[in-house]
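Asker: So, here's a batch of structures to check.
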Structure I
């Protein structure tokens, strides 16, 4: 096949124009799959914490389960559990899991683990900030992933 005059670099030019678009779509697909994976893990985390709290697990057991599941999101280096009381006397629990690079998962519980009562509900909500992998989105604010779960308290240790 003979090329016409002036078409020698045409395919190279077309490839150089299309390549950034193809890479952007590829990175966006990778980011989307990571987001869906991390969102599913966050949902499992809230579900397991609510289940553990509803069957009477201690603070140490709930924290250990949370660390085990959160290890899928990032390597957990520390976890802290705190309880606060509002003006009406209602107790809230807060669990924070932190990684070595500063990422964290914030988990809120209502009521706090020490204030559970048989037959009541316990609400667990978690937040994780997802940093984008796609190079063009690195300057964009990170995506906040949230999950919530409600369970019925079946057992309270004495």
Structure II
């Protein structure tokens, strides 16, 4: 029976089962949204109905403001992620290859990557103020310490059966 493989780890499931489970999860989330918003469970100030969201999206698309906001967000995100990657990848490769490098860099990155980014937010405010630079710095800090650990783990995953 095809349902026996669903809860099994690392077992391929049929394409139809995968698509069916994906659709079921998306429809469940949509149904809960409709129930909470349209059913009056959540006040409209906190959760708009799906219809209100579609109308607002169409207005923003027509005014082109949606694309302007997407572009502005993309610039800020990439301004933090790209410099973090440029600095983190050269640290992660030797961390995964040379044990001595991992022993030097690993404790620092291992400690800092467990600190929530929201806890680091006051530091950039003190250092550089509240402008766009702070947003970029928070994104930089949030991605920089994660990447060396992820990259260093690639050789371990490649050799694991």
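Asker: If mean projected area of the Cα convex hull in nm² is computed to be 13.8, which of I, II is the source? Let's see the in-between values first.
Answerer: Values: I: 13.8; II: 15.4.
The structure behind it is I.
Asker: On mean count of other Cβ atoms within 10 Å over residues 107-114, which of the structures labelled I, II is highest?
Answerer: On the way: I: 19.6; II: 12.9.
If we compare mean count of other Cβ atoms within 10 Å over residues 107-114 over I, II, the biggest value is for I.
Asker: Using the calculated result 3.8 for distance in nm of label points 7 Å out along Cα→Cβ at positions 43 and 123, pick out the matching structure from I, II. Could the numbers behind the result be given before it?
Answerer: Numbers: I: 2.0; II: 3.8.
Corresponding structure: II.
Asker: Here is a further query. To test your reading of the models, identify which of I, II gives 2.0 for distance in nm of label points 7 Å out along Cα→Cβ at positions 51 and 67 when calculated. Please list the in-between numbers first.
Answerer: Details: I: 2.0; II: 2.9.
Of the structures listed, the value fits I.
Asker: So distance in nm of label points 7 Å out along Cα→Cβ at positions 35 and 99, computed for just one structure, reads 1.7; which one of I, II is that?
Answerer: The read-out comes from structure I.
Asker: Another one. Have a look at I, II and say which one yields -13000 for helix-only ellipticity at 222 nm (-39500 (n - 2.57) for each DSSP H run of 4 or more, over all residues; to 500), as calculated.
Answerer: Values: I: -13000; II: -24000.
So the calculation was done on I.
FYI, it's all coordinate maths here, none of it is from the lab. This one's a predicted model, so the numbers in the text were calculated from it and none came from an experiment. Cβ atoms are built from the backbone, for glycine too; each structure is taken alone.
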